[in-house]
Structure 1
Amino acid sequence: MNDSTQDIFLGISKTHLAYIEKIRSNTPRSNRKKYDHALVVIVTSACAVESFVNILLSLPILKLQSVKKRKYYSSVTRKYLKSSIRDKLSDLTKYTSISRNLRKDLKELFEVRNKIVHASPAYNEVRFIPDEIWEQGGTIDPESMPTKPELNLLPISLEYVDVAQRSYRTAKSFISSVNINEYFDKIA
């Protein structure tokens with residue numbers, strides 16, 4: 001079986017959504033697992049969309065009669081496909097019937113994906129209980145607790161679980177909504 005790249009990414013997203021659904025408890029450890037799986041769903045859903053867009057934008061090469069032209073446009077297309085997904089989607093939507101709501105959802109998907117992939121660490125001072133007090137079971141006034149520096153890339157938030165579900169639905173909806181024949185008719 002030879003699945004397309006976008007199908008592989010959607011399969012990974014679907015699998016990780018199922019993992020999230022199987023986690024029933026709300027302990028810090030289980031919430032961390034949900035969060036981790038949610039990040040995978042968001043990123044792989046975005047990968048599915050971008051992979052599909054790249055394929056669509058490359059397909060016209062196959063319609064060219066001349067080998068020389070196919071080679072030339074293949075080279076040009078490879079360079080073009082390295083441009084931003086925003087630019088590629090903008091170009092693609094000129095030739096497809098993608099609803100305004102779906103375009104908005106795609107924009108949100110890639111904003112969240114970029115926030116994850118290009119996360120910048122945020123500095124924070126966190127209070128902690130010293131080992132000797134922890135081991136003795138003693139108490140400490142929160143204001144007198146020592147602090148230590150910490151860098152966080154992304155806040156662990158279960159909001160990402162909802163975003164993951166929307167991301168997967170957006171990717172599936174986009175991929176299934178593009179009519180390749182309509183696309184070819186408009187670019188011909």
Structure 2
Amino acid sequence: MDQNIKRMHNFALKVGIRLNTCHTILRNDKVNTIEDPNLKYVFESLARRVHYIICDYRPPNEYVFQPIIDVVQKIGQDFLRIRSMLQELNEDIEVIAQTGWPSWGFNENLSPNNVSNEVEYWNYMNDWANENNFPLVMYEAFDTPWKNDLKRANDFSAAGPTGSAGHHGWFRRFDNNSDMFTYIPKVRGLWILCN
């Protein structure tokens with residue numbers, strides 16, 4: 001890994017990684033207090049080597065049954081704490097928040113998934129990111145219905161036929177039974193504006 005990072009530096013490229021485990025450090029006050037030695041090593045070594053970390057973090061179960069604005073404030077505080085903890089190891093590291101709310105289907109966090117909640121979450125997260133000058137990636141621009149395996153009839157996970165995996169987009173596929181990839185906004189006439 002170190003040799004690849006050095007090679008990227010020679011080309012003046014920034015090196016980063018996307019993690020879906022950033023939230024695990026929230027159980028601790030600082031990275032150096034993480035009890036699991038493997039997890040501690042991963043965070044310490046990555047934070048010191050890369051330019052940025054994209055933290056993929058969805059609202060946990062204990063947040064999702066509150067008003068969306070409260071969910072955003074709590075997850076926003078979590079992102080700020082994650083960034084603070086990682087910047088203790090590398091003050092120059094950029095932490096990018098990645099999050100989303102599905103518009104349909106079952107999700108492991110049991111969130112109430114519908115278009116209204118998705119739109120509200122996107123809009124409040126955009127406001128939060130602008131207020132906190134925090135880089136934000138929302139997933140996803142487009143629904144990805146092929147992520148839901150319709151052949152797994154008894155699978156009630158997010159990737160099963162009734163799961164939320166393919167329904168995080170701002171745009172939905174016009175006709176899932178067609179080979180055409182035509183997408184339309186989920187809410188007619190509603191477009192998100194990001195600063």
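With P(r) over Cα pairs in 10 Å bins from 0, in percent, for residues 13-52 alone coming out at 32, 46, 18, 4, pick the structure among 1, 2 it was computed from. Derived from 1, not from the others. Suppose mean count of other Cβ atoms within 10 Å over residues 117-124 works out to 19.8; of 1, 2, which structure was it derived from? This figure was derived from 2.
Quick one: Rg and Dmax of the Cα atoms in Å, for residues 77-124 alone came out at 14.6, 40 when computed from one of 1, 2, so which one is it? Only structure 2 yields this read-out. If FRET efficiency 1/(1 + (r/R0)^6) of positions 69 and 101 (r between Cβ atoms, R0 = 35 Å, to 0.05) computes to 1.00, which of 1, 2 did it come from? The read-out comes from structure 2.
Out of 1, 2, which one gives 3.8 for distance in nm of label points 7 Å out along Cα→Cβ at positions 21 and 61 as computed from the coordinates? Intermediate values should be presented prior to the final figure.
Working: 1: 3.8; 2: 2.1.
Computing distance in nm of label points 7 Å out along Cα→Cβ at positions 21 and 61 on every structure in 1, 2 gives 3.8 only for 1.
Tell me which of 1, 2 gives 22.8, 81 when you compute Rg and Dmax of the Cα atoms in Å. The value was obtained from structure 1.
Between 1, 2, which one scores greatest on FRET efficiency 1/(1 + (r/R0)^6) of positions 85 and 165 (r between Cβ atoms, R0 = 25 Å, to 0.05)?
Values: 1: 0.75; 2: 0.30.
Biggest value here belongs to 1.
From 1, 2, which structure was P(r) over Cα pairs in 5 Å bins from 0, in percent, for residues 45-140 alone = 2, 10, 15, 15, 11, 9, 6, 6, 4, 4, 4, 4, 4, 2, 2, 1, 0 calculated on? So the calculation was done on 1.
Matching task: 17, 25, 19, 15, 12, 8, 4 is the computed value of P(r) over Cα pairs in 10 Å bins from 0, in percent, for residues 93-156 alone. Pick the structure from 1, 2. Computing P(r) over Cα pairs in 10 Å bins from 0, in percent, for residues 93-156 alone on every structure in 1, 2 gives 17, 25, 19, 15, 12, 8, 4 only for 1.
Distance in nm of label points 7 Å out along Cα→Cβ at positions 109 and 173 computed as 2.5: which structure among 1, 2? Of the structures listed, the value fits 2. Structures 1, 2 were shown, and helix-only ellipticity at 222 nm (-39500 (n - 2.57) for each DSSP H run of 4 or more, over all residues; to 500) at -10500 was computed from 2. Source structure of the calculated read-out (relative contact order in percent (Cα under 8 Å, 6 or more apart), 17) within 1, 2: 2.
Values quoted throughout were computed directly from the atomic coordinates according to the rules given, and no laboratory measurement underlies them. All values reported here derive from a predicted model rather than from experimental measurement. Cβ atoms are built from the backbone, for glycine too; each structure is taken alone.
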